[in-house]
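FYI, it's all coordinate maths here, none of it is from the lab. Since the model is a prediction, treat every value here as computed from it, not as a measurement. Cβ atoms are built from the backbone, for glycine too; each structure is taken alone.
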Structure 1
Amino acid sequence: MQLVIQRPGTLITQKDEIFRLKNQDDKMDISPLKVESIVITNKAMISSQAVVLALEHNIDVIFLDNFGNPLGRIWFAKMGSTALIRRKQIEAADNSLGLTLVKDLVDQKLNNQVQFLKKLMYARPGKEDNIGDYIDTIEKSAKNLAENKGQTIKDADQTIRGLEGSAGRSFFQCLSQIMPEKYRFQKRSKRPAKDPFNAALNYCYGMLYSQVEKACILAGLDPYVGFLHTDNYNKKSLVYDLIEPFRIFAEQTVTYLFTGKKIKDEYFDFSENAVSLNQKGKPVVVEAMNLHMEETVRYRKKNVKRRLIIQHEAHKMANILLETEQGMQRPEWLEIKEF
C-alpha cells in the first residue's frame with residue numbers, strides 16, 4: 001500500500017523494525033512489509049531511523065509541497081522497483097510494448113473526443129449532421145490507428161502523429177462551431193493563444209500537466225522518459241504521453257464555461273498577436289477546473305474523483321512495465337468512461 005501522511009504534526013519513527021506514526025496522543029504501528037511507498041506532505045516529519053528502515057525494505061519516501069506537488073524522493077541505492085520501472089520505460093521505447101502503450105493512450109484520447117461530441121450533438125437537436133461529419137473523421141482516425149502494423153514506435157511515429165493531428169483538427173473545428181459566435185476560433189493555438197477559448201484551454205492544460213507529473217512520480221515512473229514524445233533534455237516526455245487521455249477533462253471544463261456563457265471579455269488581455277487570461281479570468285477558470293476534477297464519476301465499478309483516476313492509471317502503466325519482469329498478468333488500464 002501507499003502510506004500517505006497528511007495530518008499536520010505527524011512524526012514517523014521506527015521501533016522494533018516497525019514504522020510508528022505519532023500525532024499528539026495518537027499512535028499507530030505499521031509493518032514495512034505492507035508498505036510500498038511513503039508520501040509525506042508539509043508539516044509532517046520522519047526520523048532518520050525510519051528513513052533507514054524504508055530504504056532497507058526498498059520503500060520510496062516521497063515529499064510533497066503545500067500544493068501537493070512532488071518536491072523529491074528518497075529510494076534505495078540498489079536496483080528496486082522505482083529504478084526497475086525506469087529501466088523498463090527505456091526498454092519499452094524501443095520495443096513493441098512502447099508502441100502498444102502509445103496506441104492505447106491515443107485511442108482513448110480519440111474515443112473521448114468522439115463521445116464528448118456525441119454528447120454535445122444529442123444536446124443540440126437539429127445540428128446532428130454537422131457534428132456527425134466531425135465524428136466520422138475522428139472515428140476514421142481511430143480505425144486507422146488500430147489497423148497500424150508497426151512493430152516499434154519508430155515504425156509508426158509519423159502515422160500516429162498524423163492520425164492524431166487529423167482527429168484533433170476535426171475535434172476543435174467542431175467545438176468552435178458550437179461556441180457563441182463571438183468566441184469562435186480558427187484553429188487550436190498554443191503559445192501564444194490567439195483567442196479566448198485557446199487561452200482558457202491552455203491554462204487548464206497547464207493545471208492538468210502538474211497533476212499528471214505528480215501521478216507519474218508517485219507511481220515510480222520517470223516523467224522524463226517518454227515513448228511518443230521525444231526525450232529531449234529537460235523535457236517531461238512521459239507527462240506529454242500520459243496526459244493524452246485526460247485532456248478531455250480540460251476540454252470539457254472550457255467548453256462548458258463558454259457554452260454556459262460564464263466567460264466575459266474582461267477575463268482576458270488582448271494584444272496584437274496573443275490573448276491571455278488576466279487576474280479576473282484566472283480564478284474563474286481555476287475554480288471551474290478544480291470543481292470538474294473533484295467531481296465523482298464511475299470508474300472500474302466505483303465512484304472516484306476525476307483527479308484520482310489519473311493516479312490510478314499511472315500505477316496501471318507502472319504495473320504493465322513491470323509485468324514481464326515479475327510474471328504478472330497484464331493489468332487492464334485506461335478504463336475512462338466519462339459519458
Structure 2
Amino acid sequence: MEETEVVVIGAGQAGLSSAYFLRRFGFEPVVLDAADGAGGAWRHRSPSLTMDKVHGIFDLPGIARPPGVDGRRPAAEVVPAYYAAYEEELGLDVVRPVRVEAVRHGAGGRLVIGTDAGEWSARALINATGTWTRPHWPYYPGAPEFAGRQLHYAAYRGPEEFAGRRVIVVGGGASAMHVLSEIAGVAATTAWVTRRPPVFRDDDFGENARREAVALVEARVRAGLPPQSVVSVTGLGYSMVVREALAKGALERLPMFRRITADGVTWSDGLHLEADTIVWATGFRSALDHLAPLRLREPGGGIKVDGTQAVREPALQLVGYGPSASTIGANRAGRTAARNVHGYLARQAA
C-alpha cells in the first residue's frame with residue numbers, strides 16, 4: 001500500500017482542475033484515471049460531434065486552449081489533445097489505466113483506495129469520476145419485446161448507420177439535439193419524444209444565469225437528493241445543432257409513450273408509431289459505486305454534499321457530482337475542493 005496525502009480519482013475536467021488547485025496549495029496529488037489516455041469523457045464522444053457543435057467547453061485553469069481550432073474537427077480529438085498537453089505542461093504524472101474498485105475507511109482517519117493496480121492510503125480524497133460510464137436507460141414496459149435496435153447516446157457514432165431507419169429519439173437535452181440534427185434527412189423517419197415539454201431559451205445565457213442554474217442543482221445535493229443535470233434547469237439555447245434540427249423539421253415533440261412493442265411504441269390514447277431503432281438520449285448518472293463501502297447515501301437516494309464536501313465523510317470531496325457534473329461548474333468545484341482539502345488537513349495537523 002502506497003501512502004500519500006491526497007488522491008484524485010479521475011482526470012477529466014473536474015479532476016485536472018482539482019489537481020491544478022491542489023498544486024497551488026502545495027500538495028502533490030496522486031491522480032488515478034481509468035482510461036488509457038488523456039481526455040476524460042471527451043475521448044469517447046461521437047466523431048460527428050465537431051467543435052462547432054459542442055454546447056460548452058471551458059478552458060482548464062491556468063492554461064487556455066490553443067486559439068484558432070478548426071470548428072470542423074471532432075471534439076473527441078481536440079479536447080483530449082488539449083488535456084494531454086495540459087498534463088504534460090503541469091508535470092502531472094497521471095497513473096493510468098487504473099480502475100478504482102472500492103474506497104474504504106483505513107487506520108488513523110485515512111481512506112484506502114483499492115484498485116486493480118494496488119492500493120493507496122490517503123489523508124484526503126477528491127472524487128472526480130463524472131458520469132460518462134453510467135449511461136441512464138429508463139425502463140418502459142415492453143422494452144424486451146422490441147425487435148429492433150436500442151442504443152444509448154453513449155454509443156452514438158454518427159448518422160450513417162441510421163440511413164433508411166425509422167428512429168425514435170428519447171430525451172430533451174443537448175444529446176437528443178445532436179442526434180436529431182444529424183439523422184433527420186438520413187433516417188427514413190424520425191420522432192422526438194420527451195417526458196416534459198422542452199424549454200428553449202432565446203436569451204444570452206450569461207455568467208449570472210449559469211450560476212443560478214448551478215445553484216438549483218446544488219440545493220438538491222445539499223439536501224441529500226439525487227442531482228439533476230444542469231441542462232435540465234437551464235433549458236436549451238439555440239445552438240448550432242438546435243438550429244439544424246429545427247431547419248430539418250425534426251423538433252415536433254411528442255409526449256412520452258406508454259409502452260414499447262415489437263415494432264414500435266404506443267401511447268395511452270391508442271396512437272402507435274412504427275420504429276426499428278430507439279436512441280435513448282436520456283443522460284447519465286454519477287459513477288460512485290466504488291464509494292459504497294463508505295455508506296454515504298441518504299434516505300433520499302443521494303449523497304449529501306455541501307459545496308464539494310461530503311457531509312458524512314470529512315476526508316472526501318466530490319467534484320463532477322451534481323452541479324459540477326457539467327462544464328459550467330467543474331473548474332469552480334476543483335478550486336473549492338482543493339481549498340477544502342487544505343483546510344481539512346490543516347485542522348487535522350493542529
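Structural remarks
- Test item: FRET efficiency 1/(1 + (r/R0)^6) of positions 3 and 99 (r between Cβ atoms, R0 = 35 Å, to 0.05) calculated as 0.50, pick one of 1, 2: 1
- Structures 1, 2 were shown, and helix-only ellipticity at 222 nm (-39500 (n - 2.57) for each DSSP H run of 4 or more, over all residues; to 500) at -7500 was computed from 2.
- Cα Rg over 2.2 N^0.38 Å, for residues 155-314 alone derived as 1.23 - corresponding label from 1, 2: 2
- For mean count of other Cβ atoms within 10 Å over residues 11-18 computed as 30.1, the structure of 1, 2 it came from: 2
- If relative contact order in percent (Cα under 8 Å, 6 or more apart) is computed and equals 14, the structure in 1, 2: 1
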